[in-house]
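Pasting the structures here.
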Structure 1
Amino acid sequence: MITIAIAGKPNSGKSTFFKASTLVDVEIASYPFTTISPNVGIAYVRVKCPCKEKEIQQEVGRECGNCVDGFRFVPVELLDVAGLVRGAHEGRGLGNEFLDELRQAEAIIHVVDASGGTDAGGNVVWIGSHDPLEDVLFFQDELTEWVRGIISRNRRKLERKTELEGAKIARLLSEQLAGVGVTEEQVKAAILKSLVSDKPNMKSWNEDDMKDLAIHLIKKSKKMIIAANKADIAPEENIRKLKELEGKGEGGSESKEEEEEAEVIPCSVEAELALRTAAKHEFIKYLPGDTDFEISHAAELTEKQRRGLERLRNLVQDYGGTGAGVQAIINHVVFDLLDYVVAYPVEDEHKYSDASGRILPDAFLLKSGSTARDLAFSIHSDIGEGFLYAIDARTKRRLGEKYALRSNDIVRVVYTSRQK
């Protein structure tokens with residue numbers, strides 16, 4: 001399952017983002033280090049379910065039963081880690097725990113208090129009195145120093161290995177950074193982008209070279225998005241500053257050609273939590289990511305509660321149909337930053353069902369470029385080992401093991417059972 005970390009300074013709204021996404025009860029309070037050990041929960045990406053397609057309806061005559069109002073919600077894992085403070089890479093605060101927890105994440109949602117209502121340490125201050133841009137730059141600097149420190153501590157040993165064994169720098173660095181989740185290919189790509197691209201000898205690297213390399217290693221190995229939280233109460237100037245990061249590198253400088261851009265999505269996680277909680281108690285009919293919601297006629301609401309819901313409705317509409325921003329962020333991370341697709345395996349390509357007649361029983365998230373055989377392994381290792389071919393349920397066309405899956409593919413996997 002995909003693991004996405006929610007990170008940021010203390011009291012930025014990380015735990016509220018987590019609870020709004022998962023409805024898992026976590027401690028939320030307006031003081032630093034509310035989160036000490038990581039909270040783990042399940043959130044969902046929202047996609048249109050293929051069972052609503054006209055051709056499928058004509059063949060099977062009914063919906064799949066696994067979607068809600070035509071939308072499928074596919075699970076991903078969220079990790080709410082401890083708040084980050086300055087000097088985390090040196091062990092300050094809960095720095096070591098924070099950085100260790102980030103190792104397992106494929107992407108990071110950096111929750112920033114866009115209102116400027118918390119200082120650098122996460123203490124409550126007047127709204128607008130703190131510049132949220134400083135939080136973005138400090139977060140990137142802590143990650144950079146973390147990686148640079150690993151390289152620096154092992155530099156002499158790496159130098160000797162390159163001299164005595166003739167080992168390649170990229171391979172040695174990837175071995176040193178394996179615990180951070182950096183692959184050899186990512187190291188190679190980072191070296192090409194960094195200041196060390198024309199310095200193959202590590203002895204010639206200075207501190208600026210290693211810091212620049214660390215910046216590019218983070219960019220290549222950890223996809224990040226900025227969740228500009230508390231956007232509903234934030235000064236417009238703060239939102240503008242954060243949005244100006246788009247088109248620039250994570251560090252805030254103008255990005256080079258083909259460099260990753262800093263994505264910024266405004267949100268209000270408290271508003272999203274209120275919406276999902278109201279829906280859970282059946283006060284409203286609302287799906288995460290909806291453009292609006294319907295107040296239940298059966299709900300016994302006070303006039304104050306109704307006014308509150310109307311304010312939430314205005315906020316939902318202000319965000320252009322992305323709820324309060326939370327669902328848009330999760331979807332953006334999975335499909336745009338990480339480049340995943342959704343595939344639906346079936347056992348009967350004519351009925352779009354499994355052996356029990358359940359229509360589109362499962363939905364799998366796979367990296368773009370994954371093959372039919374990769375899908376087979378995702379279902380079960382035995383099915384992957386015995387893979388023969390696949391069948392496109394829509395066209396009934398036979399697919400080879402190297403067929404690259406497209407999003408919303410419905411596929412029957414044909415395999416041979418290998419009994420011992």
Structure 2
Amino acid sequence: MLLDAACKSFPLAAKAVSSQDIAARKWHLLANDLAYPLAVLSRPALAHNLAWMQAYAKRRGVHLAPHGKTTMSPELFQMQLEGGAWGLSFATIFQLGMGVAAGVRRAIIANQVLAPADLAGLQELQRMHSDLQVWFLVDSLAQLRVIEQWAATQPVFKPFEVLLEIGVAGKRTGIRSQEQAMALAAAVAASPAVRLCGVECYEGVAAHGDSAHDVDAVSDLVRRVLAVTRLCDAQNLFANKTILLSAGGSAVFDLVLPLLKTSGLSRPVAGVLRSGCYITHDHGHYRRYLQLLEQREGLTDSLKPALEVWTMVQSVPEPGLAFLSCGRRDISYDIDLPMPQRLARAGVRRMEDVTATPADWRITQLNDQHAYLQFDPLGLVPAVGDRVVLGLSHPCTTFDKWRWMVVAEDDGLVVGAIHTCF
């Protein structure tokens with residue numbers, strides 16, 4: 001990927017450079033080489049998270065197919081695959097196409113597919129790549145009929161492999177009752193357009209961030225999925241020698257392990273965990289959930305925040321209020337507002353001299369290009385030209401605001417870059 005001034009915060013005066021060659025520039029986060037705001041990935045934290053999650057899946061005896069929609073970055077896809085991921089997950093055929101171009105050959109589309117253009121696109125991807133395996137979700141007879149009607153118009157057609165999605169009442173997609181699930185499973189098994197390969201759920205919609213509630217709610221969902229799986233197996237509705245069972249967001253993935261490690265069926269089970277946000281983690285939403293997971297599992301540590309947005313103090317117009325060069329266009333705000341993490345005074349050139357921000361500093365509001373930083377005017381006061389590093393919640397909605405991000409070492413040296421394909 002060639003990076004140039006068409007990418008936000010790439011310096012206008014700098015020559016274009018490929019993401020692979022950016023390290024040769026010797027840019028540094030504290031040397032004023034780059035413009036603000038600046039999305040920054042920590043290389044050591046990325047490496048830790050990739051290794052930790054892969055080791056967790058291996059230790060628990062399940063496969064890992066990270067959700068690619070989190071980052072939509074070919075470089076990060078490749079890191080995940082090279083790190084041992086079984087495959088990747090996506091939400092749309094467009095996203096799948098980006099993944100296939102990056103080398104993905106085993107994918108779950110954790111969503112319904114039914115638009116004729118998407119069905120044609122999936123068929124074309126599989127025609128072009130004979131080794132490509134893709135499973136997508138079905139949750140209604142109506143969806144199945146749409147797929148069958150499209151398939152009937154195709155002169156050459158290979159049945160799609162699908163998973164039943166079991167959902168939660170009042171929440172996202174998915175079959176609501178066992179009776180509906182079994183009726184759909186029988187129809188899928190009898191259809192010439194699709195092959196029933198397993199069962200899927202997304203437990204994140206049942207979680208509230210309270211272990212007592214989450215354990216009960218997710219366990220109930222797991223029991224429902226298991227009941228449908230056992231009935232489908234008993235009625236010989238699955239098409240393959242291995243039953244694919246998949247679940248797992250990035251918050252309470254430990255609670256679906258009993259589903260993914262199911263035994264006692266007539267054929268082997270491949271349990272696939274789809275957590276996506278683990279690769280960068282965050283400073284808020286997922287951090288709170290992972291602290292609960294650590295308590296449930298007796299862990300002393302888990303994932304590390306690997307994504308921050310660096311900003312500059314551009315105005316301090318009144319006591320207790322400063323404005324940072326970062327807004328809704330640059331950072332997540334759909335779950336929590338950004339959280340000040342560190343302060344680098346103007347002129348600071350060593351990371352050792354970057355300090356933690358005071359506990360009273362907080363972002364209270366965002367405009368398109370401004371962040372409102374409130375602080376105690378009798379305490380540490382930010383100055384124009386200072387740099388404030390912001391943490392965030394829900395990395396997905398920061399990634400989609402950037403065409404590129406720098407990758408830096410802990411000492412601030414820029415050693416790489418990634419690009420995104422939203």
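Data table
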{"quantity": "Structure responsible for -0.46, -0.85, -1.02, with log10 I(q)/I(0) by the Debye sum over Cα atoms at q = 0.08, 0.13, 0.16 Å⁻¹, for residues 162-353 alone calculated and labels 1, 2 on offer", "calculated": "1"}
{"quantity": "Ranking 1, 2 by mean count of other Cβ atoms within 10 Å over residues 170-177, the structure that comes out highest", "calculated": "1"}
{"quantity": "Structure from which 24.9 was derived, mean projected area of the Cα convex hull in nm², options 1, 2", "calculated": "1"}
{"quantity": "Identity of the structure behind 20 (criterion: relative contact order in percent (Cα under 8 Å, 6 or more apart), calculated), options 1, 2", "calculated": "2"}
{"quantity": "Which entry (1, 2) yields the derived value 1.11 for Cα Rg over 2.2 N^0.38 Å, for residues 58-185 alone", "calculated": "2"}
{"quantity": "Winner on FRET efficiency 1/(1 + (r/R0)^6) of positions 290 and 338 (r between Cβ atoms, R0 = 25 Å, to 0.05) once structures 1, 2 are ranked, highest first", "calculated": "2"}
{"quantity": "Which of 1, 2 leads on distance in nm of label points 7 Å out along Cα→Cβ at positions 50 and 378, largest value", "calculated": "2"}
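Only the coordinates and a few stated rules stand behind these numbers; no lab work does. Values in this document were obtained by computation on a predicted structure and should not be read as measured data. Cβ atoms are built from the backbone, for glycine too; each structure is taken alone.
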